[in-house]
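Below are structures written as structure tokens.
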Structure P
Amino acid sequence: MEIRDRSFVITGGASGLGAAVARLLYSKGAGVIIADLDQDNGVVVAKELKGIFIKTDVTDEESVKNLFSEATKEGRKVHGLINCAGIAIAEKVVGKNGVHSLQSFSKVIGINLIGTFNAIRIFSQYATMNNPNSDGERGVIVNTSSIAAFEGQIGQAAYSASKGGIVGMTLPIARDLAAYGIRVVTIAPGIFDTPLLGKLPPDVRETLGKQVPFPSRLGRPEEFAALAVHIIENAMINGETIRLDGAIRMPPR
């Protein structure tokens, strides 16, 4: 898909991986819609990129419907969705504080997995109405999973389940939407330098980076953004999950 003069919604676009994708898309001539609960950062990023910020809770049906209703006002079209909204927790099934909270497990599944699907289904409804390009393409969806979907560590039951669900639904959704010319691809990043890791001490961050075979460092959000943009531009990539991890395979802890 040609990026210039197309519009893209980025959930979780106020910071981290989502903000990096928004910046790269903007640099290539796209219009960006930042969807996030973080209004302060979201407004700043949207202003920087001459885009739109729409406060959005991906777990709420009406909130996501409002997102795409606002994004397509005045005849505007939305051609792509980048799903980066998500959270992570660390909690053992049975630990020092007792049994794993069902509420926290449900919250992670609700935001990471159900929230991703919620955005996909509403976006797809709008994308089916886009005019197809020469390939017959009307839209593209890029999801964010994690290598935890494949090698979840101790304390990652909820997170791994949510990210594994994204991997599992990628192919069937791509097949569902193929008739409309809408592609669906998932990126499974390894250890990336995001605000989540920014809370860790420098020595811990350095140790994490050294676990990566090559390059032995944390991934950069710009590298995630570069892959997302390539996926958008390469029409043959569809129904696939791509690991972006420097060849790391996570140990149990």
Structure Q
Amino acid sequence: MSMLEEAIIKFENIVEKNGLTTNPVNVKMRPLKPSEAIGKPIRDDYPILKGKEVLIEADFKGAKGQAFTDEPSDFEGTIQDIINFNLDTNRNRAVVVATINAVLRYLNKTKGTIHCKDEEPELCAKEMAYRLTHRWSENLTIGMVGLQPAIAAALIEKLSPGNVQIADLDENNIGRDFNGVTIVDGSKYTKKVVANNFLALVTGSTIVNNTIDTIIETSKKNNKNRIVIFFGTTIAGIDSLMNLRRLCFNSH
């Protein structure tokens, strides 16, 4: 059973206990424009600004939940519809994840489900680099899965290029020199990037693109001391349900 399937079972139990499953509650979803999702950040190389990913937003009784995906869509239905969704596409997984985020936010069972904006991504990146090196020293080796440019730049500056590896699925990023680090193909080398470093810093979008289980299995298989930390708003609800490690300093 995948992590998302396990999370949905826990989610279903929660909504049943709160009497939400059988109520005719609608979950409205729409793709956000880049300006709505991330505002006007200092950098211009975020995936959402390049059109590689879209942030979708679920609204449940005024509580918002978001998820990044490369297969955006609109959806309106009940929570039971969401629970019964087939999880065979990025589109469906994104709808489920965004809804879990919104409903758990409504129930005050998770937080940080709305993406940071404007200068906040840069502030988050600086805080991320500080926290990780303060906790594990500046000799820390990090494998980043999913390029988040501000965080990557801050880590490389703090640790040096030799201490950071980056895997990404965007073909325009693969082979690119990013501040002294060559980005590798995530479809081929994610396992190696996770296994070769003390800490894996992983985008929460992996719960949507269905690679999260492989990443966690790789971490456990290669060394019990390997640490996996997720970042971003997408995985907020799953983090709360599954007791994962997540850092997301400026989300709302």
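Among candidates P, Q, the computation of distance in nm of label points 7 Å out along Cα→Cβ at positions 125 and 157 that gave 3.5 used structure P.
A value of 0.45 was computed for FRET efficiency 1/(1 + (r/R0)^6) of positions 21 and 165 (r between Cβ atoms, R0 = 41 Å, to 0.05); which of P, Q is the source structure? Of the options listed, only Q reproduces it. Comparing FRET efficiency 1/(1 + (r/R0)^6) of positions 61 and 93 (r between Cβ atoms, R0 = 25 Å, to 0.05) across structures P, Q, the highest figure is found for Q.
Values in this text are rule-based calculations from the coordinates and carry no lab data. On a predicted model such as this, the values are computed, not experimentally measured, just so you know. Cβ atoms are built from the backbone, for glycine too; each structure is taken alone.
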